[in-house]
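Each structure below appears as structure tokens.
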Structure I
Amino acid sequence: MREYIKEHWQDFSDLLRIKTIAAQHIGIEETSTWVAQAFRNLDAKKVAVWDDQGGNPVVFAEFTGQSDKTILFYNHYDTQPAEPLDQWATDPFAVTVQDDHIFARGIGDDKGDLIFRLAWVKYHQERGDLPVNVKFYVEGEEEIGSSHVVQYTQAHQADLQADAVLWEGGAKNEAEKLAIVGGLRGIACLELTAVSANVDLHSSKASYAESAPWRLVKALNLLRDDQTNRILIPGIYDDVRPLTPAEQQQVATLDFDAAKVIAGEGLKRPLLTDTPRTDLTNQPTITINGITAGYQEEGVKTVLPRLATAKLDFRLAPDQDPQRIPDLVRAYLDQNGFTDIKVEYIVGQKGYRSDVNHPFVGLVCDTAREVYGPDSYQYILNSFGAGPAYAFGDLLQLPVLGIGIGYAGSNVHGANENVRLTDALQAVEHLELVAQKFAQQ
């Protein structure tokens, strides 16, 4: 099978040559059509392009296997923009193979995982021996928040019935260990706006008039204790579920070398916590993503700006409700005299965490031990990033696990995005063993 996948993954590589940028409304129809046709070419039992809930189309496909077990794959066909293009050493929308590396936008997130899963299905379809029933849910809005995923999973719940979900992908970490991820953090994105006058004023009037940037900075300063990194908004920790003893044991095994992190990321300030493993897994954060105010061009313009905005994101523990965040922020600002600061909820996603004791979790870990080696993988309760796993885990009541083809140097979302072919082939070997063992349960 390894040699077959090595030869045939490029049967599907045209997917990488399509520019599919959801944020810019580029390539959506072309790509969803390509994905649907790829499933038809593989003689899927059912192929459907869903658009009944709005947003970008969802492509669904179903294949019949040799057991009564069903694995549902979640993937997405949209990618991040490739800009700045001058940082790429290759054309991001070509497929460049250099030694063991494959370079292209989306090869690591998430077209590459979909391509190798399709090659795996093709291998079995040609032989008529697909070990389990397989379903695919492939969406086109993941990179812009998956705002319609709940509507689609609810509307098509009958089609999506399965026994387990394999998430969009996964990767080896800096220590070359496969990270098996059992869920994702949640997120809430807000914009805060301060308006101090009807027009920008001459800066000499700062003698009596407050500027919007100063007003906004004072409001932002209320939100976090910069000594402890603790969020100061009342109630924000109320729905953080404490880790169980079994989950605490898993967290304790996570690789986190503080010195290597500081050196590798070039941090100029000390770490904000003595418990980074726990905080990354199960504590909320608040981040100022950007502040916009006043004159930013070359030279000097002595102005007192009337308008200032800040974009914030809150990374949330898996059980937290992102819809609560803007109301909590609003109430806290009002209590402290900042009723004039506008709070806008932009987008959010609830997190999800699979039950660490679920048999499928054990199966995926046991098979990883066989493929990668006993000390070459680790189980992560939930990814430190966000994604719509809750729409499948909560609604369908299924374990959601991420395994895939990436590695720590894949540069996902950045220039020169790449995967290593040997990692991709090893990931398919792992997928094969998971399917074979699952069929026997």
Structure II
Amino acid sequence: MSSSGRARAVPGAPARPAAQGLWAAAAATPPFEAPALEGEREVDVAIVGGGFTGLSIALHLAERGVATALLEAHEIGHGASGRNGGQVNPGIKLDEKALAARFGEAGRALHRFGQEAPDFLGALIARKALDCGWRQPGLFRLAHNATAHATLKQAAKTLKREGVAVEELGPDDVARRVGTTRYPGGLYDPRGASVQPLDLTREMARAAREAGAAIHPHSPATALARARGLWRLDTAHGRLWARKVAVATNAYSDALVPGLARSLLPVNSFQIATAPLKAGHGHILAGGETVYDSRRLVLYFRRSPDGRLVIGGRASFSSAQAQSPHAPDYAVLEQVLHGVFPDLAGLPIEQRWTGLVGITFDYLPHYHRLADELHVLAGFNGRGVALSHRLGAWLAARLAGTPEEHSMPETPLRPFPLHRLRAPMLNLGMRWNRFLDILGY
């Protein structure tokens, strides 16, 4: 912040991303309706960002009786929470040993949060009766080459020691259960689940409001400052005063918190959805499991609730929010789709969309505890559907003054090196990683 303690967002709203594609077209829940913030009010905690993280914080604070208000710049579900693949996967990038070596007990806690996140979200959905297409048939982690297969075998051994009933898969198992001969093997993890992400986001907003939180869509925070011993958040037509502030804007962060946007790389994850699968495609993910593979430019796919195949990945490292439905990245995904499932080559692609993923320099979620009760959760690195809800509940407990027994690591707010050059560097990184994937490394 400046020496006056005041920060302002960059003038002008960012370019509006494309629509949520399939999830908006097939939503079972209506859009969340609530008024934008007008006038002044004072709360205990103000939250900036109405995605999974912010809504989880709001819900769990409100259930504790904490006066809470949330500001969302657009409609609820506008960002990545309403656009992602809807895969509810356990874990984070590093294993427990690596996290403990780096962070000690806080690293072990972060590992536990990641492992328990799908069951936490499933219990939350059941407890609040959220209508979001929750299913938990498990997930497949597939190896794209022999080296990756050996790594997954080691991962399966580790998970078995931790009590997870994983199954190791050979090529015949993959062909029978996934419906493709593209992969030499992998593992099955019964904890994996799926949701309709836009429905989940809208339902979380409804639940938070019913618990007592004030939810204000179409209320971008334009300034954040200290005054009268409180935080002041300004919007176009209103002002919030709060004792504590939680910022949960992730890949859509701007200059509201100085340095936050430069600590993240916003990367597009592109997705396509086929027309509904036909009777002859019954062998493809017949059990409804979700899938992600081991390549550097991660590929993930699943069946949608209405029987389509949804496939996504970081086909490029573009960070532009406005993307044409004819962008070449979608053509890359179609090629990959037909390589994995040749039987689908004649099936039309009916939806194309994208959303931003927040990437951190160490591929781990970050908690920043800044001055005067300003808190930030960011950087889920494409694994946020379950983990954002779990960590949102963890932060809510801390903000309410009833912290959980264990805490995730606190990290300094640190800019990415050469962040201003992120566009050409991301493009170069994409091309290099795609080259390594092709070579089988």
Using distance in nm of label points 7 Å out along Cα→Cβ at positions 280 and 376 as the calculated read-out, with 5.3 as its value, let me know the right label among I, II.
II
From I, II, which structure was Rg and Dmax of the Cα atoms in Å = 23.5, 80 calculated on?
I
Work out which structure the value 0.05 belongs to, where FRET efficiency 1/(1 + (r/R0)^6) of positions 168 and 304 (r between Cβ atoms, R0 = 30 Å, to 0.05) was derived from one of I, II.
I
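Bear in mind that the values in this text are calculations on the coordinates, not laboratory data. All values derive from a computational prediction rather than experimental measurement. Cβ atoms are built from the backbone, for glycine too; each structure is taken alone.
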